Structure I
Amino acid sequence: AVLIVSWLRYFSYFLLIKPVAKLFLTLIQMLKDTIFFMFVMCSYLLLAASVFSTLFQAQDDEKYGSFSTTFRTMFDYTLGNYDSEDLEQNNDSHDYLMMSHI
C-alpha cells in the first residue's frame, strides 16, 4: 500500500506542470479507452486457446499440450509469429482454423 501511494504521489507531480499535465491526462484517457479492447482481445484468445487445445493437443504436445502454452501460441499467432508445421492428423482443419484466427 505504501508503494502504491508513493507512486501515485510521484505521478501527481506531473499534474502540476501544465504542458506535462495535458500529456499525462491524455495518456490516462488513452489507457482507459483501450480497456474494452483488451477485454475483447483476452476473451477471444481464451476462446481460441480452448478450441485449439481441445482439437490439437494430441497431435502437437509442444504447442497445444496445456492451456497456458496454447494461450501463448495463440498470442504468438496474433502477432504473426507462426510457422507452417505439418501435423500428423487434421492438418487441413488446423490450417483453416489458423487462417481464421489470424
Structure II
Amino acid sequence: MAGDGNAKGDHLDTARQNPLYRAPEAPAVPQLPPELAYLWTWFTQLNQKRQCGMAVNALSSAEILAWQARHGIRFDPFEEGVIDRLDALFMYHQNEP
C-alpha cells in the first residue's frame, strides 16, 4: 500500500497511462564468460542431486565426490572453490525472507 491507501500497482497503472511515462530500464545482467560455462553446467547437474529435508541442504562433500566419480571428473582447487561459492549463493537465495 502506498501512503495514500491505494495499492502501488494502482499508481503504476495510472502512471503508465501518461504519454510521458517511460518504463524503467531493466538492469544489465552480467553474462557468464564462455570459459566458465562448464562450471555452471556442473553446478546445475549437482544441484539436481541436492538432498532436502525440512529445508534445502547445502551440497555435501559426499554428494560432490559421488558426482565426480560418476562422471569421471576431478575438480581442481579453482573449480572446487567456484562450485562451493555457487552453492553458498544458492543457499543464501533459498533462505532469503
Structure III
Amino acid sequence: MWGCVAMLVFNIGLGATGSADTPSSHSAALAMIILWIISYGLSTAPIGFASAGETSTPRLRAKTTSFNLTVFAAVYLIFQWTVPYMIAPDAANLGV
C-alpha cells in the first residue's frame, strides 16, 4: 500500500518537474524516476512473480508458472525493443 502511495507521489513530482525546462528540473525529474523505480521494485514488482506460482492448482503449477513467465518475458522483450525506436529522434520521434 505504501509503495503505491510513494509511486503516486513520485509520479506527481515527475509531472511537476517535467513542466520546467531547466537543468535542475531535469535532475529532479531523473531523481523522481529513480525513486519511482526503487519504490516499485520494493513494493508491487514482486507480486507478479509470487502470484504466478500461487494462482494455479498444485498439479498444473509448473506449467502455469512457466507459461506466465514466458508471456511476461515476451511482452518485456517487445517493449524493450520498440520503446527506444519510439523515442529516438531519427525514428518515430515521440519524445520523452
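Values quoted throughout were computed directly from the atomic coordinates according to the rules given, and no laboratory measurement underlies them. Bear in mind that the values here come from a model prediction, so they are computed numbers and not experimental data. Cβ atoms are built from the backbone, for glycine too; each structure is taken alone.
Ranked on percent of Cα pairs over 13 Å apart, for residues 7-46 alone, which label among I, II, III comes first with the largest value? Could the numbers behind the result be given before it?
Details: I: 61; II: 70; III: 47.
For this comparison of percent of Cα pairs over 13 Å apart, for residues 7-46 alone, the top structure is II.
Consider the structures I, II, III: one of them gives -16500 for helix-only ellipticity at 222 nm (-39500 (n - 2.57) for each DSSP H run of 4 or more, over all residues; to 500) as calculated from the coordinates. Say which. Write down the numbers at each step before the final one.
Values: I: -24000; II: -16500; III: -26000.
Of the structures listed, the value fits II.
If distance in nm of label points 7 Å out along Cα→Cβ at positions 15 and 39 is computed to be 1.4, which of I, II, III is the source?
Values: I: 2.4; II: 3.8; III: 1.4.
Matching structure: III.
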